[in-house]
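Student: Structures follow.
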Structure 1
Amino acid sequence: MEITYLKGVGPKRAELYKKLRIETVEGLTELYPRDYVDFTNTKSIREAEIGEICAFRAVVASKRYPSGYSGRVSVYKALLTDGEGEITAVFFNSQYTFDRLNLNQEYIFYGKIGGDLMGLQISSPQFVLPNEEGLIPKYPLTAGLTNAAVIANMKTALALVKRGETFPEKLTERFGLLGADEAMRKIHFPKSREEYQAARKRLVFEELLTLKLGLSQLKNRGKTLSGAVMTDVDMNRFYASLPFIPTNAQLNAVNDCIKDMKRLFPMNRLIQGDVGSGKTLVAAAAAYFARCNGFTTLVMAPTEVLARQHYDTFTGFLEPLGVTIGLLSGSMSAAEKKKMRNAAESGEIEVLIGTHALIQKSVEIKRLGLVIVDEQHRFGVGQRSALAEKGANPHIMAMSATPIPRTLALIVYGDLDVSILNEMPKGRIPIKTYAVDSSFRTRVYNFIKKHIAAGRQAFIVCPRVEQSETDQSDKKSAIEYYNKLTAGEFAGIPTGLLYGKMKQADKDAVMNDFRDNKLKLLISTTVIEVGIDVPNAVVMLIENAEQFGLSQLHQLRGRVGRGSAESFCILMTDSKSEYTRARTKAMVETADGYKIADIDLQLRGPGNFFGREQSGLPPMRVADLADDAGQLDEIDGLASEILRTDARLEKNENAGLRANVAKLFGGVDEYGWN
């Protein structure tokens, strides 16, 4: 049912809901609260502390309407008491709300406590009658859509919609779960924390099981298809051409790939390794193996800078062995692109490297046998599926430098086999990491200048691009900071600026100049987080380090220490919180990305371990892969149990599960569940 049929939703509000991707009444019921106002946990007025957000019961002792106007603001005041303490409620330009308060009536009020020694005050509190006690939902909103409007529309929608059960009855009983319809109602308007927890448990369980079932089916789907089946090749020629000895972890990963590529069904493998662990060597070895079997390889990177970097690296590894390498990128002219596509189509190019442009249907590749995707977490499972359709179901290798705890890997990499590079190449010097406050700023700047004078390069990373008008703190803005430093401490030193909203061509120009040593210092936001390889860069200063996630700090640190010289990472923060201390201590004491990922997960508590936009997964409405990691082992086992007896979810009892999978992954056709 279209949402415009819902009472209280006209064309204008329907357009606002459309911005939230809601077009039906059923879709509205799946707009789950992002938080709640808790009217169930009250305290006395005397217990309330200034600055605290809390709920309290009180009677309206008196009301005072404005006697005049202060500019355009009308101030309404009510004196509230619980018999032991008093507090003044203040409402600005809100006569309608103020009129709802009745003298001598008790309410439950909620808001932030203010005031001073003269008395307590609460501004524009929310309030309900005692018999309305419960958790009031706070919904995701868009400009023009109020929370009160969504609550009213949601109550109307819930009266019309009854959600069908999607779980087999034995599952709800076995795991003590609410039914689907009951969970939907209680997640919106729980009467207590216990009701909320029970509703959330059911919805999280359903989401994670659906996700795991879908990813497992993706993983198994290819096993019914024939890929580019390959045969043994003598790899000694490849290894003999290398200027270094590969690690055992690299050799094992190459062998895993070769074994997969010799099977009757396509490889679907992730090469996961910490920054600097040598994933590109494994990719080059697999491409060489494919070429010796007469197949072409496609290498795809998330940015043009990384694509060019891969082009240089693959050329170094493979061109001496007679392999032809090509680059296809967005900045090339139409004629250059056409020429490169023709070369790929004719088989003249044996390894083609590029960006998202390679997914386009216009790119056809002769005898495509292997697809390599760099930074896997930036590509969704649907994009991997699109790549798999090029050629005769080619083998797929994904690479990621984002270490994550094993429990999360069960979901995030659920459609892939995994090889882990847990050794660093010989000769790699550990990066020295220091945590300092801003009193060390002059010393740190002099340290950077000393290394630049010695012919080296440096990064300075800032968390923001521009200062917020509402934030007067001293958090560094990359643009303002760049202007300040180039006119002051680093005047005369060739310095570049890099941030996310720059045009891609401008980003590429800056990075190329930095890589070519034309720029000595690069001031940047986190766009340098992944993959940029400048061996001559030996110092990184990260401003306001408390603003970054721990795993993100580790990724940033990996941009230095990529050459043979000793390298340094300096975390600057004035935060004295225990949380910040624990994080900086972890960074200083360990360089192991997997240990850091575990610490990050432990420290963060509620919140996303990695941004949902980077997880490469379908969007979760309720579940959080960090908060709900404890359930993943159980759900992983249950998904395997279900698919053992019903691999395609064709049994009647699993019809709801199958429908959930198709809905979450965007339809059965895209993912091959026909």
Structure 2
Amino acid sequence: MNVKKSILIRVRVVFLLVLIFALGIAYRIFHIQFVDGDYWKTRLSSFTKKEIRATRGNIYACDGSLLATSLPLYRLGFDPSVSNKAENKKLDTIFRKGVDSLSLLLSQKFGNYPASYYKHMLMDAKKQNKHFMYLSRGYSLTYRDQQEMIKWPIFREGKNRGGVIFEKIYKRFHPFKELAFRTVGFINEDDFGAGLEASFNTMLSGTNGQATYQRLPGGISRPIFDGTEIRPTDGYDIYTTLDVNIQDVAEASLKNALIEYDAKFGCVVVMEVKTGKIKAMANLGRVGTGFQEDFNYAVARKHYPGSTFKAATYLAMLEDGLIEPEDTVNTGNGRLVVSRQVIEEAKNHAYGRLSVKDAFAKSSNVAIAKLVLKSYRDKPRKYLNHITNFGLAENLNFQIQGAPKPFFRDPDDKKHWNDAALAKMSFGYEAEITPLQTLAFYNAVANGGKMMQPIIVSEIRSNEKAVKTFESKVIREKIASEESLEKLKQMMEAVVEHPSGTGRKIKSPHFRIAGKTGTAHKFEKNHWIQNAYYTSFVGFFPSDAPKYSAIVIIDSPKFGLMAGDAAAPVFKDIADKIYANDVEMHKILAEKEAAPDVPEIGSGKYEELHEICNKLNISNFEGEKDSLKSEWVKCRSANKALYWTNNPTENGKVPDLSGMSLRDALYLLENFGYRARTVGRGKVISQTPRPNSQMGKGGLVLINLG
């Protein structure tokens, strides 16, 4: 009975204690909520969660040179209330003994106020029991500064005893200063920017963390690192294809030209032919009395390309078998009226009758207008389909954002389309594209017809490990036939090599250049500007073994200078300097010069050609991985030898006769039941219809010999 009573008493005591405890909690909640509510609301409002910025990733050149990085800097904060702690009088003594020395060091470090100012400020803050203040307003401290200052009086006691707080911040730094500045780009606090910094902002910026900050009187916030903060994840590093040496050469040559010609702006892009990798991208615009990287003209501004567009027009006509480089066209007195609009030669030239090759070299507007009207007046859509197939009418989806959509006048636009529109488009008007698009087309010509997508970022890394790799991408496997491309390439070489070519001033004694000048009238604010031109030169070098392609733009050079005098010399200057520093290019050209002459065979019957080479002790090999499957072959020379490749024939299709002797060509055509008509002497240099065209027996094949 006593046991039960004892247990009951204990239960009641415990229940009573729990009840008292619960009532105490309820009372405390009521007191906090209603009695002290205003105080705690004010207290709570002084604490906020803020983001801790992640360290932004670096941007590198192709050789690992640093183009942009985030340097850790510091803001100096101080908590003078630490020395007022009642439980530790020693801290007050440390403060009073060290304040004079500290004030003197602060004055010497920042140089903006005398030591007495700092001492007065620190003493006042201590009296007012301030919990936080900035001592380095307008001044960012480096890591070296921080290491120096943590040894100063008071500060050497650390955060909890001395009150010193070094708040880490990051600032973007460009080791090469203005080099490729616009290409590297920028990003501001609102995530607005340009160039690589903006285009790859998500990868570079990383993931921000979070920490608690206490707001103090005077609009100051003090970070409280109490273990609850979320650490940020640093951004990835970006490795570009830019070569700092080529970039430096390109910028220096461009800047010198812009100053000399008193131009408005200019740009240069240098690309690796086989890969499409951008090795240099320079953009300079007039800022005040000088030139700076102010806008990415190469990527983000489209314009009338001018005569550089003629290469695409001629390639279309070559592909359709409508012209040959040896054909002639009468340009008369240099004036042509089309749809009541006058088309004239530059500088009022009157060339008379020209070959197609010379018309290209001299950049005759009348010649190409006559040829394109004859070829496509009744089928303009076919011409524009070629332009699309050449990759000129589509966005390149380049890695740097901001490229505008190409513009081409549409034949269905009855209000603006007529014969004059077609004629003017043939030499670079009625169309607007960016310099990078023009370069991509010329690079494809240099690359045997394979169009590469321009690439400027090759890899993204995290802690030296590849996260993402960007491979060279083929946009079009073949923009035109090898035969057409070879003819166009020879025409482009004539621009520089021909005594009257528009690019004759940049002929090099060391290597051959293939390219085209372009001079377009400036059209601004709905009217043409007198004697103001958008000049350009685009091409590749060395033309017999293309390694680099490049485009140069000089806008509005003084005295109405044209492309041959303004843009082309910049191209040569850059090409010469790249050649001087490129050992590999020297070796390639030296091997070509040192290689002994081997007979030019072209094509023919394998058994006969192989037997002749063996009798003359000329090295010859099968040039394909598989054994030869055709009795007819083509031949190329390389490394002191001849290499055979298949030249297959098929019933119902016109055989490829290029490079054959007249005897072999006639024999082959007769076996297929075709008739032949020949012009000239020598080997076959062209034919109509084109190789592999469908044609029934009895059809006529026109053979040009040379």
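No value in this document is a laboratory result; all are computed from the given coordinates. This structure is a prediction, so every number in the text was calculated from the model and none was measured. Cβ atoms are built from the backbone, for glycine too; each structure is taken alone.
Student: For which of the structures 1, 2 does the calculation of Cα extents along the principal axes in Å return 90, 71, 46? Display every interim value, and only then the final one.
Tutor: On the way: 1: 90, 71, 46; 2: 130, 80, 60.
Comparing all candidates, it corresponds to 1.
Student: Right, next: Quick check for you: by distance in nm of label points 7 Å out along Cα→Cβ at positions 117 and 573, which of 1, 2 is greatest? Display every interim value, and only then the final one.
Tutor: Values: 1: 3.6; 2: 4.7.
Once distance in nm of label points 7 Å out along Cα→Cβ at positions 117 and 573 is tallied for 1, 2, the winner is 2.
Student: Follow-up. Once mean count of other Cβ atoms within 10 Å over residues 445-452 is calculated for every structure in 1, 2, which label goes with the largest value?
Tutor: Working: 1: 17.0; 2: 21.8.
Going through 1, 2 one by one, mean count of other Cβ atoms within 10 Å over residues 445-452 peaks for structure 2.
Student: Of the structures labelled 1, 2, one was used to calculate log10 I(q)/I(0) by the Debye sum over Cα atoms at q = 0.13 Å⁻¹, for residues 109-348 alone, giving -0.91. Name it.
Tutor: Values: 1: -0.91; 2: -1.07.
It was calculated from structure 1.
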